[in-house]
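Each structure below is given as structure tokens.
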Structure 1
């Protein structure tokens with residue numbers, strides 16, 4: 001009976017950790033004093049020059065290859081068991097950005113079963129206009145860089161023949177914030193009037209996405225919202241004509257977790273070692289382990305362990321070898337600083353190894 005009780009407690013703990021990893025842990029805010037030419041860190045954004053072209057004018061249902069974000073980015077980490085540290089992205093001409101994977105050229109929705117890393121300020125069947133394009137730029141300096149992806153002079157939707165809208169998606173280093181910023185936003189004459197979606201997602205199940213209703217600037221993590229607009233008119237709440245009055249939607253992940261405290265290694269053998277640390281965080285999703293054979297690195301990802309852990313054993317090491325390990329706490333969109341656990345040397349012989 002006691003053993004059953006322990007197993008039940010462990011099962012409940014795993015369920016609690018799974019529930020904790022939720023898109024609902026993101027904070028959604030909106031303002032109407034934004035700018036297409038300056039980010040939240042006051043970095044200047046000049047998209048008139050120095051950008052990288054992703055999709056040229058006159059394109060419909062086009063997707064790109066992978067491009068570098070410029071820094072590591074976490075989004076909805078752990079949600080739907082997607083433990084990815086993103087360094088690349090792709091986009092399509094329908095208004096969708098995807099992290100870490102190729103986009104679908106004809107994707108026109110924010111959430112799909114089993115698919116992660118979806119970001120869209122506005123998606124439907126769109127096209128780049130005759131003066132339109134999709135391009136990007138990295139601005140700022142580490143650790144406060146910002147990736148800016150802009151859909152410029154888009155036809156909203158593909159049945160329009162005019163330059164109807166310009167908008168940006170922004171990813172922020174360190175804080176994990178995602179922003180959508182809107183310029184002039186119209187639905188063209190003949191443009192579709194329904195099924196416009198806005199949001200971020202790791203899946204189409206509840207608490208695995210954040211979907212925005214632009215009519216009242218609210219969100220849902222329970223059901224994907226299809227927005228409806230009127231053809232031949234400006235889009236209410238999104239349209240603006242000048243910097244300083246731009247609509248911004250901001251998705252902010254939980255605060256950066258407190259870094260762990262290093263403790264001494266234990267159970268040092270020829271092919272394994274136990275790592276120990278003090279669990280100082282209260283909002284972590286996981287702990288990540290990195291290793292190297294040189295103090296200066298490079299450090300590579302080794303493994304992850306559950307929230308509230310304070311140790312783990314690393315296996316399959318070489319005998320009589322120096323190893324260096326680092327550990328950090330991670331939330332859905334942020335991570336603590338890396339903590340060095342120091343050097344450990346595995347035993348020279350394996351005769352007594354268990």
Structure 2
């Protein structure tokens with residue numbers, strides 16, 4: 001078991017337990033880029049491609065044609081995060097072709113999402129065609145994108161499309177250095193008959209073959225969402241979430257660490273207000289004033305990571321804090337229980353806009 005003290009607000013990915021050897025944290029990284037540019041100046045001059053380069057793999061999604069995407073397993077030893085940045089992100093020649101396929105088979109008709117709104121949006125209708133390819137988090141460890149507006153087309157008659165809610169028919173991409181998670185949510189605007197089949201797959205030659213499907217036994221009602229998810233993780237990475245226990249304590253309140261399949265990591269949610277041991281809702285107790293002011297104090301969170309197995313593991317971890325003391329000036333630091341900084345990198349994402357819909361929050365990954 002390993003306990004850590006977090007000053008301010010934080011999260012960690014730490015190798016724990018005896019035996020084996022987890023990969024060096026200094027080599028773990030992800031990068032995301034648009035090889036053909038983000039703000040394109042001419043109509044469809046080059047395909048709109050989102051590329052994610054990670055320690056263990058390389059994935060490039062063609063937003064205009066999901067069937068013309070790219071994937072490669074990385075087996076080279078990368079000296080470190082900075083050296084990986086020197087790669088030419090625009091060169092896709094070293095990647096094999098890959099096909100991302102989402103299908104809905106209903107009433108004998110197969111609808112396939114070959115593209116999304118950002119991939120085919122015309123510059124005549126928008127000056128920001130990639131605006132619906134939303135970036136939520138991007139940094140050292142994690143890339144998180146939400147691709148909105150999947151276009152489902154009848155594969156036998158391309159003039160026939162399946163009507164869906166654009167903002168609620170999405171592909172979420174969550175990339176860690178050693179894993180890639182794709183989550184598809186579909187929300188039709190029409191009823192789909194009982195027995196409808198919903199499929200999701202990603203394949204690339206003999207290197208990659210991921211697939212899952214669901215048969216909807218009863219009617220799939222209009223404006224009702226269904227979700228499918230696939231995850232790539234190298235077979236050599238024997239991570240077993242069932243053998244890991246994660247928890248956190250702050251101001252006398254315990255918060256569990258719950259594994260999130262969408263984020264592919266353990267998540268601790270620290271809420272404010274909180275539910276205390278007596279079941280009463282009260283503000284989070286802090287011994288200092290909060291809000292937009294000069295704060296010289298800090299929150300202290302003790303996170304405990306327990307590996308009940310015998311193999312060392314890299315534990316991806318996210319601290320999700322709602323209503324932090326002050327959204328400005330966060331400096332998360334990971335320390336041991338004596339308060340000594342450990343030097344573990346932290347990736348931050350925070351929001352102070354649209355507080356009525358999303359609220360102020362901090363997400364810290366490591």
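Readers should treat all values here as calculations from the given coordinates under stated rules, not as data from a laboratory. Computed from a prediction, not measured in an experiment: that's the story for all the values here. Cβ atoms are built from the backbone, for glycine too; each structure is taken alone.
Thinking of 1, 2, which structure, once relative contact order in percent (Cα under 8 Å, 6 or more apart) is computed, gives back 16? Considering all the candidates, the number was obtained from 1. Given a value of 1.3 for distance in nm of label points 7 Å out along Cα→Cβ at positions 31 and 95, point me to the structure among 1, 2 it was derived from. Going through each structure in turn, the value belongs to 2. Given a computed value of 5, 23, 29, 20, 12, 7, 3, 0 for P(r) over Cα pairs in 10 Å bins from 0, in percent, which structure among 1, 2 does it belong to? Attributed to the structure labelled 1. For structures 1, 2, calculate distance in nm of label points 7 Å out along Cα→Cβ at positions 199 and 311 and state which one comes out highest. Max of distance in nm of label points 7 Å out along Cα→Cβ at positions 199 and 311: 1.
Among candidates 1, 2, the computation of distance in nm of label points 7 Å out along Cα→Cβ at positions 215 and 231 that gave 2.0 used structure 1. Can you tell which of 1, 2 yields 3.1 when distance in nm of label points 7 Å out along Cα→Cβ at positions 111 and 183 is derived from it? Here the read-out was taken from 1.
A value of 13, 37, 30, 17, 3, 0 was computed for P(r) over Cα pairs in 10 Å bins from 0, in percent, for residues 151-246 alone; which of 1, 2 is the source structure? Source structure for this number: 2.
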